[in-house]
1. Comparing mean count of other Cβ atoms within 10 Å over residues 68-75 across structures I, II, which is largest?
2. As an exercise: mean count of other Cβ atoms within 10 Å over residues 108-115, calculated from one structure in I, II, equals 15.2. Which structure is it?
3. -4500 is what came out when helix-only ellipticity at 222 nm (-39500 (n - 2.57) for each DSSP H run of 4 or more, over all residues; to 500) was calculated for one structure; which of I, II is it?
4. The value 0.20 for FRET efficiency 1/(1 + (r/R0)^6) of positions 100 and 124 (r between Cβ atoms, R0 = 25 Å, to 0.05) was derived from one model only; which of I, II is it?
5. Where is distance in nm of label points 7 Å out along Cα→Cβ at positions 132 and 148 largest, in which of I, II?
6. Compare distance in nm of label points 7 Å out along Cα→Cβ at positions 116 and 140 across structures I, II and report the one with the greatest value.
7. Taking Rg/Rh (Cα atoms, Kirkwood Rh) as the criterion, which structure among I, II has the greatest value?
Structure I
Amino acid sequence: MKNIKSAILAMTMLVGVFAQAKENATYFRAWQGFKKAELTNSQFADGLPSFMRDTVDIYKGRALNNYIVIIPPENKPDYIPDELALVALTSKQGYQDIRATAEGQRYADRHWDIFDKSVSKSADPMVDYAKEKPSVLIHNQSYDIIGKPIDWAHGYNAVFIGTRKADLSTENFLAHLKTHVDLAKSVMMPKGLRGYIVIANENYEIAYLNWSSKAAHDQAVQSIGGKQVFGDAGSFMDVLMYQEAVPFEAGQEVSPNHAYSTIQESL
């Protein structure tokens, strides 16, 4: 009887481990969407919530860990997409299986109701920065800076958009961005930074950040090291946006200069 109870306990613990692992994101899509030219900003904003709900509906419970959407400020440069999104998924295979269905194809086609197909796309496939250790950052490449699977639906999510200063060449911008993400990783990880996804563009940086808690984030930002990181960012980038990703509810409208976390769970 004792052996049976031990076996049951071991199996329960093992199932718990697998359940926890399944919640973590291991595959990412970093979307960059430009609105169709014929849509006004207001029409585009009106169309986004239903598209966001469609995204959650097709992936949640099947592969979706979290879906974080950025609506940049209205005064953004033209080269900044009108909407950006990090789709954090539990597996690449789960994503591909859904996209291969008729439902998945309808969802893929749904993008072109509001986005310009000629210029809207996901950034190049995600690079595991910690594993690959790239010597340079590549234009329009996305990077998982920390490289450890986490649950992006928990913790505190924030987003950052910084644009290249006008007097800086694109080559120097990408070179400085490389040293900047190394600095941010080394300073912020011990202070509670769990996830750090970056899109490196020759004109801008997009960063999705997941912290263990808001308190950890706030303390890190106010620390000497945190101020060093933000000071370094300001030396070669103009900050366009730094915002918390607030929970997105069904029926909710979206606004410029906001970010939304469509799946947000408390720890």
Structure II
Amino acid sequence: MRLPVYQVDAFSSRVFAGNPAAVMPLESWLPDATLQAIAAENNLSETAYVVREGEGWRLRWFTPGAEVALCGHATLATALVMRDKLKLWKDRIAFETKSGTLVVSEDGTRLALDFPLQPPKPIAAPAGLEAALGAKPVEVLQEIDLVCVLETALQVRELKPDIRALARVDARGIIVTAPGDDCDFVSRFFAPRVGVDEDPVTGSAHCKLIPYWSQRLGKRELFARQVSSRGGELWCVDRGARVTIAGHGVMFLDGTIEI
């Protein structure tokens, strides 16, 4: 069986930056075990699968180790493939997902994701967190993932966590964030429990970061950088019950796989 596969560098306007995602349009769903095996073979932080269902589209995302309920960069990548390669939408497209209906629309030269707001709540730091990070957060919050707030952007950039120790912290993923020096805020994201030691640019993490920084900075429109080694840029808006996360994407690969 030959299947189409595309690779997009999301939240970047150039290749070799942003977050690479595989996108695979399918005529019908393959067994979940096969979807997971392909994602593991692709060995990217996310592989997105999209299938037409009735008049709409169903979208699912898999890391190398697990299916996830929400993913930003692979949603942006899927929309770009369907617009630019498959010519299946213009102006906007809606995907049905495990996190409800997600709409992607054109925003000038960027694509804008309409995602749920997920405000994190303050908690006590879990056991082992500080030692695993190699830094002491000034604040710890949680909404599915942990949000660890540091004092400076430099601390976030220079962070060298013990990934194996992070995998033992009781959380799906760990977001580390601080005020930006040339942007509103910076972040990095680690999720070794689901097979992603560090995710280069994480749209879903910004569902938690946008409400936090919007309230802290007293502004609804925010410009963010994820300061992984690849780096990425996100234009964000806190809209109350929803957030807008916009960014660029660039095509890297157009091919097929055989299984």
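1. Sorting by mean count of other Cβ atoms within 10 Å over residues 68-75 in descending order puts II first.
2. Working through the options, I get structure I.
3. Label of the source structure: II.
4. II
5. I
6. Structure II comes out on top.
7. Structure I comes out on top.
Bear in mind these aren't lab numbers, they're just calculated from the coordinates by the rules spelled out. Please read all numbers here as calculations on a predicted model, not as lab measurements. Cβ atoms are built from the backbone, for glycine too; each structure is taken alone.
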